[in-house]
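Please go over the structures that come below.
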Structure 1
Amino acid sequence: MGALHCLSVGCGDATVIITDTATFLVDCYNIHWHEGILPENKNIRGVFITHQHEDHYAGLSYLKDQGYTLDWLIYCPYDRRRGDNSVTLDEWNEFNDLKNYFVSIGTETLALYRQESFDNPFWETNGARFWIIGPDFEGTNSDTREIHDASLVITAVLGERHICFAGDASDSSLQYISDHTNNFCNDILHVSHHGSINGANLDFTRSADIKYALVSTESGVYDNVPHDTALQRYRRYTEHDVLRTDVNGSWVWNF
């Protein structure tokens, strides 16, 4: 038995996966708002940071200050260029400083691209299975790349539940996944980019076979986030419920 906690953290992302023997995070913005569900032994088996934007990685600072240990820190393989407006230099440096701190106390790290084969998960451990379905190498390293082109997209299988974490993946990254991947969701979609129209790729949404869509968002922070067209698209292609953290709060699925 375990629990998947998709958390209300404002206009950011944080999910806690708890199995019988381990805890995992997928992004960790404002994770201190939910410290009560973090492990008492202060060890986290794996933290996935979909990309190096503060509203996804900032909780690493809290974990550092509170003395947590991370077995693995897994993050997107973006290569920031001088003057890159898609991620600020301050964000880039802060993330790398936090990463280097955890490395110094024994954390293993990986920056990952999309798997070449989906015959087996990238990682099967402690009752959870993880596949890395994005980003693709070409899109991540194109001359016109931006950090959302490199956002990790992760499918986790937890007992009978499947969840696809889209991070802040760009339309082009999601289009690639839609064109080259079968059965990548089939249950819960943690939608891209807080309900922005950028990341609500039509082909991806239509082919995901969504039972529940989870939008981690807060209205009024950015213009058109969440976007009416994006929400309409999710409602059209979701079998059951489209859930918003700013309306429905945190959501928990047991597995």
Structure 2
Amino acid sequence: MSGDLSHSFGARQVAPDERQRLIRRVFTVVAGRYDLMNDLMSFGIHRLWKRVLAAAAAPRAGQVIVDLAGGTGDVARLLAGPDRRVILCDPSTAMMAQAGAAAHITRLAGAGEAIPLADGSVDTMTISFGIRNVTHMPTALAEVVRVLKPGGRFLCLEFSRPAGWLKPFYDLYSALVIPRLGALVAGAPEAYQYLVDSIRRFPDQREMAVLLEQAGLQQVTWRNLSFGIACLHVGVKAVSPSPAGGRGKG
């Protein structure tokens, strides 16, 4: 299983502290062009994926909803409303600064491994394309479970393993196009080479489901998007101790 990313930065082997420092630097460098690069790299499809995430989250009146590693606030804006509390939480203040003025959203600086919220205080936790960037995923997932209320839901949108017929074309595009776009548009080819390498090292759909279950989430399901290029995993914090639920797949 490829879930231990704590000693890697893309294809390089690094100490966990160095990984964290390098990733923070990546997001400081690319913050100003981050949304534009996402649009160019995915041909805008990332916005459709995030709408799927927001629809699955089904925000309701009175809820406390946290978008973890929420960056520029695009997902938080989809979740926000005057009748609920939406928190945009990210370790990069440079990224959150790109969110601008956003109604009904609270910003909170914090990393996934140490979420600055009380136990059992969150109804719904979302994360989109951010779980790859935590330094120690089991710790981050344990934090998610800690802050969720019993019955609370965790929704994780992340790159995954595309269908076999698509994978050669996707790998070629990732290797040849994305770093060059990063150099041309964002002036940061190293940052986007890290993106490509980190996607390749990330757990596939089944492996990620196992990690969520090991963290204590139940009723873990997943849904493939765009033939598995991205995947939406959903898990529920137990209301009371009981055997873990089964997985599903899309």
* In terms of distance in nm of label points 7 Å out along Cα→Cβ at positions 82 and 194, which of structures 1, 2 is highest? -> 2
* Top of 1, 2 by distance in nm of label points 7 Å out along Cα→Cβ at positions 114 and 138, largest first -> 2
* Asked: So helix-only ellipticity at 222 nm (-39500 (n - 2.57) for each DSSP H run of 4 or more, over all residues; to 500), computed for just one structure, reads -6500; which one of 1, 2 is that?
  -> 1
* Asked: Computing mean count of other Cβ atoms within 10 Å over residues 90-97 gives 15.0 for which of 1, 2?
  -> 1
* Asked: If distance in nm of label points 7 Å out along Cα→Cβ at positions 34 and 210 is computed to be 1.9, which of 1, 2 is the source?
  -> 1
* **For semi-axes √(5λ) of the Cα gyration tensor in Å computed as 26, 21, 18, the structure of 1, 2 it came from** => 2
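We did not get these values from a lab; they are worked out from the coordinates using the rules stated. If you're wondering where the values come from, they're calculated on a predicted model, not measured in any experiment. Cβ atoms are built from the backbone, for glycine too; each structure is taken alone.
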